[in-house]
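Multiple structures are listed underneath, in structure tokens.
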Structure 1
Amino acid sequence: MKVEQIETQWGRIDATKVERGFHSIRISAECIPELYLGIDAFGSRNLILSIPKPHEFRFKGVDKQNLSIDFFKESNHIVLRLVNSSFSDLFNDLILSLYNKICFIADPEEYGKEFIQAFYRWSGFFTNLAGPGLSDDSLKGLFGELILLRDLIYEADSLTVNSVLESWKGPYDAPNDFESDERCIEVKTKENSKKHVRISSEFQLARKPDKVLSLCIISVISDPIIGLTISNLIDSIKELIWEKHGEMSILINALTKKGLFGTALYQYDHLKFRPLKIAFYDSTSDLFPKITQENLTSGIFDVSYSLRISQLEEFKISEKEL
């Protein structure tokens, strides 16, 4: 199942017929648990899980900022309700993530608990985050990080995809954009015509013990015709995560740190980039041209500098067209 299929199912529900309760449709005949999409009398979207008797889940309903959960004892249904329709896209992501987890589970106790846990795992994303937005340069930098993330997810399998997602540290303002148990990667995104990249601190190319450090340079061009928006790129990453059976909430959590979700995404659609090339350089070597804390004179700090790419050829690990 894909998000587009869920949206098609929503379109089949006639909200005008709802006077009380829900007008609902089963999400898929393939899903073992009885999972329904429903519109209530207020026009709100709901995800409804029917629990076969004698099973039941006794808990007090919870109302978060834009999402709520309740158990209706009379009908034996657990209901997730979307309060704010501006989060409809995110709600669809939650639904698809939950669908993938419980689709083939036959035990009501197991899929019921997973349904409830999904509410707590996702409810923090349904918040009204107001912020100044991202500058064009910041967005270009995140575009490059997402290009690399997409590439890494493509190479992963169902056993490693979540580790790849967790390795993306850029949105959390960590020293390096990617960090796993074995390596760190610092990503720089540049216009294809530029001959240098900017290193913004003495920590970005500082090696961590027992980890390889790579500098990844992604070359792009602005292309208003066939370029990708940041929302296009995120959608393609989501598709890969679904295909690899990854945990979507890991990506959503990272994106919310930068306000890159829901309707907020579309304010950046004026920027379109076409990725051209990705290159990796071994910046672990002591001979690699860099400034770190270790080679700074005492009293000097908060350093930024530029690297001329032509001087990095001997450290190049790989390069490919995108």
Structure 2
Amino acid sequence: MTTANFESGIREAEPACVDLDVDSIDLRLGADSLVWKFYGDVRGVLGFQRLAGTENCIEQLAQGVEDHSVIFSDFLGRARRSGPPIMRTVYSDHPHEWGRRVRDFHRDIKGTISDGSRYHALNPELYYWAHATFVDQVLFITDTFIRRLSYEEKVQIFEESKTWYQLYGVSARSQPQTYEEFCEYWESMCDKFVPTRTIVYATGYLRKGIPGPKWMPKPAWRVVAAPLNGFLQTVIVGTLPPQMREVCELDWTETKQRRFDRFAGFMRAVNPIINRLPIRMLYVPWAAEGWQRTGVDPRPLHNAPAERTA
């Protein structure tokens, strides 16, 4: 998709739903897919800010969140309500039902942005961008913190993401057709990032540190919170694309990059140990339920380190 096509498409601000005959099409991901293996891994929590942040650096999506959610009054609650239905679209035994449910949550999310142009959450260009951030999360977190992915595995994850997107029942007109096109699309979207009110608010803790409890004296909290803030400002900020760090004014240095690389390398090195954890400790609940239902043990699957070719 070209930049011009994205700009013209997103400003249509019209929903474009696609209803499939689910009785004749067995459309689902399964235990043999790489998305199943890696999406629900608990290490995905390390990418929560990359996922939510990249979404909300695009003005139309951020405005929809600001206009139609409780992000400023119940940030964590919104995350808890949004995540499980998307997980169930992948891991449940009724993926079509959950995919349509996620889609229909967005039917009335519409409004205008700063230049007066309209947006609609079910506009394909905007909806696909939200989906793309989940695809990126699987690719980035796996390759960075779990184990290196081969080029062929990256291609496979992207191809599986097409099925994942189809489950939502939204037009795929804006979807890249190849993994290479997806990488180009991702970089072009990152270049569109702006400091939206939503994302500046959501990353405040990374600039200022985590606010302490009211009952604790501030000097004491600074001492207690120093290690945690150091972790967040290195590891969590390290997961973010450079364009997002720039628009959110998040400090980044070569020293922090080296620390991040060492942490990521350590996480990959201990993957064989982490992969021996019980399934309900290794996966989030909705993914663990899916593995239990299928009777498949995911720990031996797709677990050999790949020779890095891309």
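FYI, it's all coordinate maths here, none of it is from the lab. This is a predicted model, so every value here is computed, not measured. Cβ atoms are built from the backbone, for glycine too; each structure is taken alone.
Given a value of 0.50 for FRET efficiency 1/(1 + (r/R0)^6) of positions 209 and 297 (r between Cβ atoms, R0 = 41 Å, to 0.05), calculated from one of 1, 2, which structure does it belong to?
The value was obtained from structure 2.
Who wins on mean count of other Cβ atoms within 10 Å over residues 153-160 among 1, 2, i.e. which is largest?
Working: 1: 13.6; 2: 19.6.
Once mean count of other Cβ atoms within 10 Å over residues 153-160 is tallied for 1, 2, the winner is 2.
Where is distance in nm of label points 7 Å out along Cα→Cβ at positions 257 and 273 largest, in which of 1, 2?
Details: 1: 1.8; 2: 2.9.
Comparing 1, 2, the top value of distance in nm of label points 7 Å out along Cα→Cβ at positions 257 and 273 belongs to 2.
1, 2: which one has distance in nm of label points 7 Å out along Cα→Cβ at positions 41 and 217, as calculated, at 6.5? Please list the in-between numbers first.
Numbers: 1: 6.5; 2: 4.5.
It was calculated from structure 1.
Assuming 24.0 is mean count of other Cβ atoms within 10 Å over residues 57-64 as calculated from a single structure, say which of 1, 2 it is.
On the way: 1: 11.8; 2: 24.0.
Value 24.0 for mean count of other Cβ atoms within 10 Å over residues 57-64 corresponds to 2 out of 1, 2.
To test your reading of the models, identify which of 1, 2 gives 5, 23, 28, 20, 13, 8, 2, 0 for P(r) over Cα pairs in 10 Å bins from 0, in percent when calculated.
1
With relative contact order in percent (Cα under 8 Å, 6 or more apart) as the yardstick, tell me which of 1, 2 scores highest. Could the numbers behind the result be given before it?
Numbers: 1: 14; 2: 30.
Checked 1, 2; max of relative contact order in percent (Cα under 8 Å, 6 or more apart) sits with 2.
Out of 1, 2, which one gives -8500 for helix-only ellipticity at 222 nm (-39500 (n - 2.57) for each DSSP H run of 4 or more, over all residues; to 500) as computed from the coordinates?
1
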